[in-house]
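Engineer: The structures considered in this document are given below.
Here, each number is a calculation from the coordinates, and none is a lab measurement. All values derive from a computational prediction rather than experimental measurement.
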Structure P
Amino acid sequence: MNIRSKSIDRLFEAVLDLKSVEECYAFFEDLCTVKELRDMALRLDVAILLSQGVSYQKICEQAETSTATVGRVSKCLNYGSGGYVTAIKRLNGDKSDE
């Protein structure tokens, strides 16, 4: 499924232009529901734990989520577009591909 569009490009450009965590909070609080934000943050947390080799069971307990969520994130982490991998590398200080 191709999600690319001018509208989504504009959304991503707006995010890339934000300058601080506080600006991100303001933008995303306006853009998303609290549940949507928490769900996205949870998926990133799950991806980080998976990349560290943590078991599904421990992730479910630690992140208080379902095996379905862990499985979905694992599939994206291993067979997706590489977005999680890039984000995790950057969070860990690896700026080599910038």
Structure Q
Amino acid sequence: MTKLAPFDAADYLNDEETIAEYITAALEDPNPDVFLTAVRDVARARGMTQLAKDAGVGRESLYKALTPGAKPRYDTMLRLLHALGVKLLASPVHP
């Protein structure tokens, strides 16, 4: 029997374009935990400690904000996304 290693998205999030596409796909899911999980995956790929420092938030606060079910503040998420090198964009639902 072949044993497979568990999939970890963080292993593939190595450039800003891939990160932006991953977060954009997560935003399309109606479940807000999917978005939080995606940002957490990117944070792990970049390093939680460094991201917390770059975003100006405490490391423990970062973990707490990205836990499924959390309700992080809008300004916190904007700082995190900026520190990750991505920004949120709006587009029409019906082009």
Structure R
Amino acid sequence: MKLTLGQFVPLEAKPGKEEEVASFLADAAQMTRQEPTTPLWFAVRFSRSGFAIFDAFRDDAGRQAHLNGPIAAALMAQAPSLFTSPPVIESLEVVGAKLP
């Protein structure tokens, strides 16, 4: 599986919303199973309030499908109540990977 494109989305939970963010991201992980063009998706926690999403795609069509899908819509809809600032989606190029 060759993954060439990705995204990184750093997220900072509002005070008191940390566990709600963790739950939201766990639910989003379940939603990715319905996205065949999103083969790799991670939500990670760096600190009590620091989170991020990393995902990777085979091509730009897959990335665009994900950006226009229900997870991105839910992320943007929940952003004002969950995060200290609006999510910034950083596009990236995967230059190397080791996958199972």
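Engineer: When helix-only ellipticity at 222 nm (-39500 (n - 2.57) for each DSSP H run of 4 or more, over all residues; to 500) is computed for each of P, Q, R, which one produces -11000? Walk me through the numbers on the way to the answer.
Structural biologist: Working: P: -22500; Q: -16500; R: -11000.
Source structure: R.
Engineer: For relative contact order in percent (Cα under 8 Å, 6 or more apart), which of the structures P, Q, R scores highest?
Structural biologist: Numbers: P: 17; Q: 27; R: 44.
Structure R comes out on top.
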